1. Kindly point out which one of 1, 2 the value 6.3 was derived from, the read-out being distance in nm of label points 7 Å out along Cα→Cβ at positions 343 and 631.
2. Consider the structures 1, 2: one of them gives -13500 for helix-only ellipticity at 222 nm (-39500 (n - 2.57) for each DSSP H run of 4 or more, over all residues; to 500) as calculated from the coordinates. Say which.
3. Work out the source of 5.1 here, i.e. which of 1, 2 gives that when distance in nm of label points 7 Å out along Cα→Cβ at positions 143 and 519 is computed.
4. For distance in nm of label points 7 Å out along Cα→Cβ at positions 351 and 583, which of 1, 2 scores largest?
5. Where is relative contact order in percent (Cα under 8 Å, 6 or more apart) largest, in which of 1, 2?
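Each value in this text was obtained by applying a stated rule to the coordinates, not by laboratory testing. All figures in this text were calculated on a predicted structure; none of them were measured in a lab. Cβ atoms are built from the backbone, for glycine too; each structure is taken alone.
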Structure 1
Amino acid sequence: MKRPWLPSCHSPLLWFVCLWYIASTGYLSQRAFGQPDSKRTISSRDFRGYGGLPAPVKSVPAKLPEVAPVDMDRVTECRQVAEKIDALVEAQLAHQKLSANSPANDHTFVRRAFLDISGAIPGLVHTNAYASDKQERKQEILIDGLLNSYGYVSHSYNYWASILRLNDRQEFLPATSYRDWVKDQVRINRPYDEWVREMLTAEGKLWDNPAAGYTLRDDGMPLVHIDNTVRVFLGTQIGCAQCHDHPFDRWTQKNFYELAAFTAGVVTRDGGDSPAFSNGDPIERLKQEAKKIDPEKRLEGSMDQMMQANLYRVSFDAQRVLKLPLDYAYSDGKPDEVVAPSVLWGSLPEGSEGKTRREQFAQWLTATDNPLFAKTIANRLWKRVMGVGLIEPIDDLRDDSPCQNPELLEFLTQEMIRLKFNQKEFLRTLYYTKTYQRASSDFDPSLAEFYHFPGPRLRRMSAEQVWDSILTIAVYNPFSFELPDNEKLRDTVNVDMATVTWSDAEKIATSYDETVGPQARQEIMNGSSYCQQVLARSSELPSPLPADHFLRQFGQGDRETIEGDSTAPNVPQILTMFNGPFTHMMLESGSVIHNNLSRSRGPRDALNVMFLSILNRPPTSHDCDTALHEMSRGDIMMDYGNVVWALINTREFLFIQ
C-alpha cells in the first residue's frame, strides 16, 4: 500500500537527500574514515576504527535465562479462536463497506513479527531463512519461536516498565529488585491476575519481597496510588474525584475516598512502634555515635541511603482509617468524617471475609467477574498487537465510551478469562489471526473516527525498538553482562536497624558501592561499552536513562507518568542518527554487518546484505541503480558505509509496516 507521507528508501527524493548529504559533507570519508576538522580524507583501508567493539558483544550468548514456552497442545485451539476473531473483524469491515488488506509479504511479516514480539528487527540469517521457508504454516512456527525467546521477555518488560513506571531508584531505595521481579513474571509467564494481586498485597522490605516495589513506587502518595492502580488495571481514571466530583464521569469524591479506604492502613516506612525503633530512632542513634567517634563525621552518601532504605518496609495497620478532607463540601458526608470502605461497582468476592481491607481490595480488583479487569488487559494487548485499542483511550474507559467493535471486545474479554489470564497465549492467538498477518494501513489515532482493522496499524518503532534494532545490525550478544541479583543485594545491604552500629553502616556502604550499587553496576556494564554507549538491549540498561541518551531522545519516558513514552519526531533524533556513533559501530571489524559484508561476493551481493540486514527486504531495481552508483567511487568500505548510513536514516527503517 503506497503511503506518500512515508518515503521508503526507494523514494528518489529520500535517496537524493541522504546521498547529497554524504557527498556534500564527506560524512563518512571525513568523519568515519578520517579527521572531521581536516579537509584531508584517508582510505578505509587505513582506518582502524575507534577502538573496536568490546569483546563481550562479539560472540553469541552462551546461555540466556529459560523462558516458559507456548503450549504446543493448543495449536489447533489457537487457530480456531483466531478464526473467530477474524470473522468478527471482517463482519465489521463488511458493515462499513471496507475490504481487508492483502496478506503481508514474507519480508514485511518477518520484520513485523520480530519487532512486535521480540522488540528488534530480525538478523540477516533469520530474514533469509523465513523468506526461503516453504512450510504452509510458517507464520505460526515463527510466532511460537519468538514467544519462546528471551527477546519476548525483554520486549514485554519494556512494555510493562512504561506502564508501571519502573525506576531503578525510588528516593533512598535501590529498586532494581522490583524491576527484576517484573521481568521474571514475564519470563515464567505467570498468570496476569496472580502477579497483579501479589503486587497489591505484598509486604516487607523490597529485597525480601520485591513485589512490594509496586506500593513503594508511590511512597508518600496513598491517594495518587489508588488513582494510578485503577487507571492501570481497570482502565478507569478517577483522579479528578480526589478533589471534587468527577465532571465527566459518575464518580463522586465520596466514591474515591471509599475506595481509598481499603488501602488506608498501608504503611511504607518503619516507625516508632516497629522493632527497628526498639532502641530508639536508629538514624539519630547512628548520628550520635558518629559524633562520639569524630565530631566531623556525617551520615551521608551511600551510608545514609542504605540506612534509610532499611527502614522502608510495606506493612498494613488495620487500625488506620481514612477521613474525608477538612474542606469536604458535599451533602453525603461531613468534613473529617471516617470513611467506610466500598468498591466502585459490584461487591466484594466471596471468601474475602476475614481478609485485611487491602487483601479485599486486591481480590475485588482482580476478580473474573469484575467487568473491567479482564476487559482492560484485553483491550491493552489488542492495541499492543494491532496498534489501536477497540476503546480509546485504553486507560479511560467509561460507561458511555464508544467501542469500535463491542462484540469483538466482549469475545476477547471472555477469552482472557478462559485462558486464566495467560498473557502469552492470549497474544499468541492475536498473532495467529489473518488480521495481524495482513498488510498494514495508515491511520491517525488522533482523528475522531474508528479504525476498522483491515490489517494492523502502521506505526513508528518505540525508542526501545529502534535502539535494539540497531544493536541487532551490529552486535552478536546484546545480553553480554550479568548484573547483581536480588539475593546479592539483600546479602549486602540488609541489616537489623535496632542493633546496627556505625561500623556496620560503614561496611555496608562500602560493600554496596563496590558490589551492587550504581557505580558497581556501571563498571560491569562498561565492559560492553563503545564510545561511551553500553551495547546492551534497552531492557538491561538503567531506568530511567539520562535525558541525552539515545533512548530518551527517541521518546522513552522518564518513568514519572504512566505510559509517558512518545514516538513524536524531533531535531535531536535527526542529529543523533546523522552524527551518532552507530555507523562507526557497524563498520568496526567484528560487527555483524561488517562480517556479513566481508563475505559478500561483490557489490551487488553486498547491497543485498545491507538491505536485508537493515530494511529486511531485497533492494528494488531503482535501489540498485542508485546505490551501485554510490558504491563505485573507489574505496569499497567507505562506499559501503555510505549506503549503510543512508539506509539507517530512512523513515522506512523507523517504521513497523
Structure 2
Amino acid sequence: MQRNMFLTLIFCLTIGLVNAQEKLVTSPDGKLVVSVLVENGIPTYGISYNGKQFLKKSPLGLETNIGNFSQGLVLSEKADQRVIDETYELPNIKQSKVHYIANEVVFSFLKENKSVFNLIFRVSNNDVAFRYKVFTQEQRLVCVVNKEATGFVLPEGTTTFLCPQSKTMVGFARTMPSYETPYTPDAPMGQNGGGEGYTFPCLFKVNEKGWVLISETGVGSQYCGSRLIGQPDGLYSIGFPMEGENNGNGTAAPGIVLPGYTPWRTITLGETLKPIVETTVPFDVVEPVFEPSQKYRYSKGSWSWIMKMDGATVYDVQKQYIDFSAAMGYETVLVDALWDTQIGRDKIAELAQYGAGKNVALFLWYNSNGYWNDAPQGPRGIIDNTISRRKELAWMKSIGIRGIKVDFFGGDKQVTMKLYEDILYDANDFGIMVIFHGCTLPRGWERMFPNYAASEAVLASENLHFGQRSCDNEAFNACLHPFIRNAIGSMDFGGSALNKFYNGQNTPNRGSKRITSDVFALATAVLFQSGVQHFALAPNNLTDAPEWAINFMKQVPTTWDEVRFIDGYPGKFVVLARRQGEKWYIAGINAQKELLTLKIKLPMLVGNTELMVYSDDAQLNGKASSVKLGKKQEFDLSIPSNGGVVIVN
C-alpha cells in the first residue's frame, strides 16, 4: 500500500514537471522578477519585487474568431532577448528627458505545433509592460478578439483605489461613460464597481509590501480601450467596452490585421508611491504615429465658462478674457460652447485678430457628436466627419486658431478610438492642437500624437461649479490625482480658482463656495500636470485676489523637466517637487481634518538657499514669505485641512 502511494506521488510529480514550463524576466537592477508559466496548456504570469509577491499567478491569452489562444498552449523553449536602452524627449509630460532601460523577452506560444502569438515583456526597474503579437492562422489575415483572458491577481488583503465604470448612455444628454465617476479609497477587493468594472488607471495597496498601478498604453485606431472587471479571489481581468456605448454604434470587440499587436498592459509597482508618481512607462513603450507639422507651443490660458457658464460665451466677455490673459502673460483663451451661435464665425475671426495683437491665441470648443449622444451645445456635427472637419480646420488655420477642445465622446470602442486618432491626425495637418473633454483616458498619446495637448477623463473643475459637495471634497480628490489619473497622462482639470464663489461676480449666496485656500489653488497648479492649462481664474482676480497669489499664477510653468515624489497617501495628502530648468517648485496639500506637520528633506536644493514660501495659517489665510533653507536641507511643513504650501527656490 505504501509502495503504491509512493509510486503515485512520483507519477504526479513527473506529470507536473512535464506539463509545467516556466521562464523568468528580471529588471535591470534584479529586484523585479516576472515569471511566465504554462501549466497544463494554460499560460500565466506572476510578479515579485525584492522577493515579495506583488501579483499572484495571473491568466494570459486571447479568444479570437480564428481560435482560442488561452488554452492548449505550449511555450517555446526559444525566447528572444534584448536590452532596451533608449532616450527620448517630450516637453509635455512629467519628465522632459527620459532614459528608458529595460530587459525585453519575447515568448512564443504554440498550439497544435503552430505559432499563435508572441508575448512581449519589457521589464524596467519598477515597470512591467506586455502585449501580444498575434499571427495569421490558415491564411486568415484578420481576426476579431472576442475576449482577453489577460488578468491581474492581487494577493489577499490588498486594498483598492478604483474608479467605477459608469453605465452606458447615462448622465448629461446620455454622454457617459466619460471617466468621471468618483474614486473609493482603501476599499476591499471582491467587488466590481457598480457592476461594470473599473476605468484605468487602477491603484492597489498590496498589504504592507507596497503599491501597484495597472493601466494600458499604445491604444489608437488599431484596438479598443479596455477596463478592469472585478472577479472573485483577487482577480481583475481585461474587459472590452460595453455594447451600449456610443448609442450602440460600433463593435465592442476589436479587430486587428494579422500579424498584429494588442496594446501594452502596464504595471508599475514599488515599496513606496515614488515609482507610481514618477513613472514614464505610458510613453516609454510607444512610438510616434505621425510627425508634427510644426513645433507646438504649450502654454497657460484663461476661460470664462468655469465661472460664468454658457451665457458668457459672447463677444464682449471673450474680449475681456483676452485682455485678462494678456495682463497675466498668458498665451491663450479658451472660447467654450455655443460660440457658433452666440458670437458667430465672423466675430470669432475678429476676436482671433484682436488676440493676436496682444499675443493671445484662441482655443475653440467643439461638440464631437454625430450619432452617439444628445448633447445640444454647438458647434455640432462638424468634428465627427472627415470632410467637414478638414474644412473647419482650414478655416481655423486661416484665422490663427491655436487649438480645439472637443467634448462629449462617451465610449471606448475601436470606432471611437479611431475618431480620436483621426481628429488628431487631421488637426496636425493644419497645425492645430487638441484637448479632449468628456472623453476616455489618454494612453501614451503625448508621445504618439505630437499635437495632443491633454484630456479631461476625471471629475474636473466644472463639478466645483455645479455643486457644493464637489467643493467640500475638492482636497480629497486633489490628493488622489497625482497617484492615479495624473500619474499616467496629462490631465486637463481646469482648476486653480481664486474666486471665493463659483459665479461671475464672485459674490456670496450664488453658486458653490470654495472651501480650499488660495495657497491650495497655487499648489494644484504645480501638482496637476498638463502642458496646456486653462486656469479657473477670472479678470476680477486682478483686484480681489492677493497680489502674491496673482504674481505666482503669472509665473508658474505648465511644462516640467522633472518630478520627484516626497510624501503622501492617496486621498489624504501629497507633497511633490517639480523642476523647470534650475527652478524647483515643491507643492503640498492636505485633505485630512487635522493639521499636517512634516519634516521633509530637499536634497535637490543647496543649503542656505533663499526660498519663497507660500503658506496658510489655521484659518486658511495665506501669505508669501522669504525663508532660508538650513544646511541640512530640511524643511518643516505645516499644512492645515484644505490648505496648501508651495516652496520655490
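1. Details: 1: 6.3; 2: 5.8.
Only one of 1, 2 returns 6.3 for distance in nm of label points 7 Å out along Cα→Cβ at positions 343 and 631, namely 1.
2. Numbers: 1: -13500; 2: -5500.
For helix-only ellipticity at 222 nm (-39500 (n - 2.57) for each DSSP H run of 4 or more, over all residues; to 500), the value -13500 is produced by structure 1.
3. Details: 1: 5.1; 2: 5.8.
Derived from the structure labelled 1.
4. Numbers: 1: 6.2; 2: 3.0.
Ranking 1, 2 on distance in nm of label points 7 Å out along Cα→Cβ at positions 351 and 583, first place is 1.
5. On the way: 1: 23; 2: 11.
Result for relative contact order in percent (Cα under 8 Å, 6 or more apart) over 1, 2: largest is 1.
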